[in-house]
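Right after this note come the structures.
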Structure I
Amino acid sequence: MAIVHKLKFFAGRESLYLAEKIARSYGTTLGESSVLEFSDGEFQPSYNESIRGCTVFIIQSTFPPADNLFELLLMIDAARRASAYKVIAVIPYFGWARQDRKDRPRVSIGAKLVASLLTAAGARGDILPALGTHMRRTGS
């Protein structure tokens, strides 16, 4: 007999509209979360309901500013620390995706770095770019 884990959907602040549509398509609503903002610009996302043992989907694009990526990283970490069974990052726009290879000397491979950060935060390979990550390349 397979164990079924409850699904819960949460949104980062910049992907609320899309996240609501995704949750609705699953016949549910978004889970409750909030972001505490400090006077120096620092922020701290938190879950306002139990997610223990749940499969948690976090919908958040990573377009600039980098706060969007960092908010996603903090949400993933908070979900892991709240004992979510599984955390899945749904990323409608994956910033740094065009930096997927070393096309000249002395440059970073930004896409690999961001993927490593997501994994370190706790996504553990469960990262879903929801839309295409690249426009058609010309030249190479």
Structure II
Amino acid sequence: MLKNNAVTMVMSLGMLCVMLVGGIDISIMSTLALTGMSIGMLLKYEHISSTFLAFVIALAIGIACGFLVGLVISRADVPPIIATMGFMYIYRAMGYLVSHNGEWASAAALGEFKNFATTKFLGMNLVIWVIILCYVFLLRI
């Protein structure tokens, strides 16, 4: 069950940080959709093959999306609910465009990336280790 909810658990850390400072972000799932679709298409069409590179690119896309929303909220003085609602639709549309109008990458097309979740290290799946590392990193901040 823990590995099935890994994405939600990691993304909830970002939401925790936003909510601790009194904000709200409803664009987070659209950011996930854009990031996931971008990585899926890159892997499907073999533009990348490294799992590590896929993680780095996914982090970069997520950080860029969050930075852009934060910039609009802080510099343009737009209320967080309005800014994130707007970007929710923008990121969802961008995910659709990246997918070539609804095409999707099946697990068979993801190569070694799909094996990451089933690989074990010290008796636990690597996905669980990612969750642990994210939580430890947040505690250190």
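Nothing in this text is a laboratory measurement; each read-out follows from the coordinates by a stated rule. Since the model is a prediction, treat every value here as computed from it, not as a measurement. Cβ atoms are built from the backbone, for glycine too; each structure is taken alone.
What the table shows:
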read-out: Value -22000, calculated as helix-only ellipticity at 222 nm (-39500 (n - 2.57) for each DSSP H run of 4 or more, over all residues; to 500), assigned to which of I, II; value: II
read-out: Top of I, II by distance in nm of label points 7 Å out along Cα→Cβ at positions 5 and 117, largest first; value: I
read-out: Relative contact order in percent (Cα under 8 Å, 6 or more apart) derived as 21 - corresponding label from I, II; value: I
read-out: Structure (I, II) behind the derived value 12.4 of mean count of other Cβ atoms within 10 Å over residues 21-28; value: I
read-out: Distance in nm of label points 7 Å out along Cα→Cβ at positions 37 and 77 derived as 3.5 - corresponding label from I, II; value: II
read-out: Entry that produces 2.9 once distance in nm of label points 7 Å out along Cα→Cβ at positions 53 and 69 is calculated, selected from I, II; value: II
